[in-house]
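For reference, the structures are reproduced in the following blocks.
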Structure I
Amino acid sequence: MDTFFDLVAKRESCRNYADRPVEQEKLVACIDAARLAPSACNSQPWYFYVVNGPENSPKVAECAQHMGMNKFVAKCPAFCAVVEKNANFMEKLGSRITDQKFAETDIGIAAAHYCLAATQLGLSTCILGSFNEKKIKSFLDLSKASRVRLIIATGYAANAELRKKTRKSMNEIAKFM
């Protein structure tokens, strides 16, 4: 890729994965990019559970196929479950004062970093917000109080051809003053 804008244009949500394993070092690089994401008051309110391989990935896929959704993940070789961790004191205080949930925003930014890093490495991703949280928490051995915010399906696309991106026009989403 030549520029950041090329990378952004190339990243898309993959719904058809190739039967090809994901190299551990590529997943480590994706997590490294995610951990470097900015966060409110540097609270870094995340923990990443990376599941890779034929033994455990189907278990995560089953958790993600909640209410008939996400059937495509059955072929996905790797996943990253992003769990919200307790924020530090300053972030909690800031959240109360401003009535903003910074941790959720921070996790979204970290997920974007992960996905862009994956794209740079030739991987494809799909951020999943619909999944059986109770089942995934059981599989990951998390407490009932824990919150799994996202699962990121990760693998090689079965088809490397990019889809045409359909987005709202600049006038529909922005006002320059």
Structure II
Amino acid sequence: MKRSLLLFAGIAACAGILPAQNAMIAENKQNYEIIKTNILKSLEKMPDEAYTFQPTKEERTWAEFMGHIADAQTGICSAATGDPKRGTAAKLTSKADLIKAIQASNEVCDAAWAGTTEANMGTAVKRGNRELTRLGTLIYNTTHDNESYGTMVVYLRLKGLVPPSSEKK
């Protein structure tokens, strides 16, 4: 009994030392994780030969659109950390190369989210002529990803494919 009480007291003391993750960061990171997964699954689902697919002459090809998403993620998430980088995926055309580019941009965003804390989430970040907070910049990336995914769904459906978010679980 005495040992159990000591163990419980030790666990309770350690719980007070460990910082609780900020709910705002955790909830928004979870939203990013969901859209990140849907985007990557969409790239994998689209057949290789459909990477040249262009619904109308005014729209990008699937490959151009995927390159845009990878480059946007790299730019936005790296800006959030104060180390802005430009993506290089805009001119890629192959499925394999674009999947790698999206995965690389996901790594940039994953690192930005992992390094976001309650202490730095309000840090000012410059993006073009706008100034946002670090957390606001990462939320902006998720918003852009969601808008892009909405367009991706149309491309997938025009090719007769069910988008990952609509698949039966």
Compute relative contact order in percent (Cα under 8 Å, 6 or more apart) for each of I, II and report the one that scores greatest.
I
Given that distance in nm of label points 7 Å out along Cα→Cβ at positions 76 and 108, derived from a single structure, equals 1.9, which label among I, II identifies that structure?
I
Figure out for me which of the structures I, II the number -21000 belongs to, where helix-only ellipticity at 222 nm (-39500 (n - 2.57) for each DSSP H run of 4 or more, over all residues; to 500) was derived from the coordinates.
II
Tell me which of I, II gives 12.4 when you compute mean projected area of the Cα convex hull in nm².
I
If we compute Kirkwood radius over Cα pairs in Å, for residues 100-139 alone for structures I, II, which one ends up with the highest value?
I
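Every number here is computed from the coordinates shown, using simple stated rules; none is lab data. This structure is a prediction, so every number in the text was calculated from the model and none was measured. Cβ atoms are built from the backbone, for glycine too; each structure is taken alone.
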